[in-house]
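> Following are the structures in question.
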Structure I
Amino acid sequence: MKRHTTTKGFTLTPADEARLDRRVARLEKRLRSFNPDLVHLQAVIERHARREEYTGSVRLSVLEQVLAASRNTAPSVRTLLTEVFSDIEAQLDRLKAGLRGKTVRGRARRLVHR
């Protein structure tokens with residue numbers, strides 16, 4: 001997977017870099033079935049100039065599909081990374097389910113199949 005990370009207005013702490021690496025590794029596990037040369041992750045994290053608020057934009061390109069995180073504002077980098085990557089993972093699960101010909105419905109689906 002190709003990965004580009006950009007920060008604006010601050011630098012990532014080693015703890016935040018480690019969290020980012022863990023989230024990317026977790027995402028790579030879900031992307032094993034795709035060709036690594038065709039998967040591209042772009043992350044831009046920006047600190048607000050006046051408030052203690054961080055804005056992030058994460059885009060994952062897979063099979064000519066672009067998955068973009070919709071939850072992109074948080075009071076800390078840690079919270080931002082958690083929300084953004086959770087959103088991307090959910091979108092990726094829906095994409096993979098669509099490719100398999102199934103739908104992902106969460107709890108309602110699990111209750112029906114028991």
Structure II
Amino acid sequence: MAGISPTQNSLKRLRKAGYEAGVVEKWVPQARRRIDLWGFVDIVAVHPTDGLLLVQTTTAGNMASRMSKAAKIAAAGYCVSAGATVEVHGWKKERGLWVCRVATFDGAGWAVAWD
């Protein structure tokens with residue numbers, strides 16, 4: 001994915017929808033990798049009416065593995081139980097435009113839709 005990253009795409013999408021959003025994954029130089037909050041959150045966003053949103057963002061081709069990983073992490077279920085929305089954003093380019101596939105976790109399974 002040359003150019004814009006999935007994280008940048010998700011931030012742009014969320015801010016356009018009225019969310020205040022920030023990146024919470026961090027770079028750990030000793031491990032030479034990025035670490036997600038609770039093992040599954042790249043972006044935390046809040047909306048005045050939609051509430052708290054936790055996002056794992058990736059390419060469309062990696063969505064299934066990210067969804068599987070997040071579903072196995074207890075904190076994802078705890079967040080849903082506490083009222084947060086948990087999503088995975090999968091990005092791909094179609095006809096020169098970035099499109100996002102959104103999977104929403106309900107604590108037991110996933111609902112998936114294209115924007």
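> Upon calculation of helix-only ellipticity at 222 nm (-39500 (n - 2.57) for each DSSP H run of 4 or more, over all residues; to 500) from the atomic coordinates, which of the structures I, II produces -7000?
Working: I: -13500; II: -7000.
Attributed to the structure labelled II.
> Quick check on the output: 1.7 is distance in nm of label points 7 Å out along Cα→Cβ at positions 33 and 89, derived from one of I, II. Which one produced it? Can you show the working numbers first?
Working: I: 1.7; II: 2.3.
Structure I accounts for this read-out.
> So if we calculate Kirkwood radius over Cα pairs in Å for every structure here (I, II), which label has the highest result? Write out the running numbers ahead of the final one.
Details: I: 15.2; II: 14.4.
Between I, II, the highest calculated value is found for I.
> Of the structures labelled I, II, one was used to calculate distance in nm of label points 7 Å out along Cα→Cβ at positions 25 and 57, giving 0.9. Name it.
Working: I: 2.9; II: 0.9.
The structure behind it is II.
Bear in mind that the values in this text are calculations on the coordinates, not laboratory data. Computed from a predicted structure; not experimentally measured. Cβ atoms are built from the backbone, for glycine too; each structure is taken alone.
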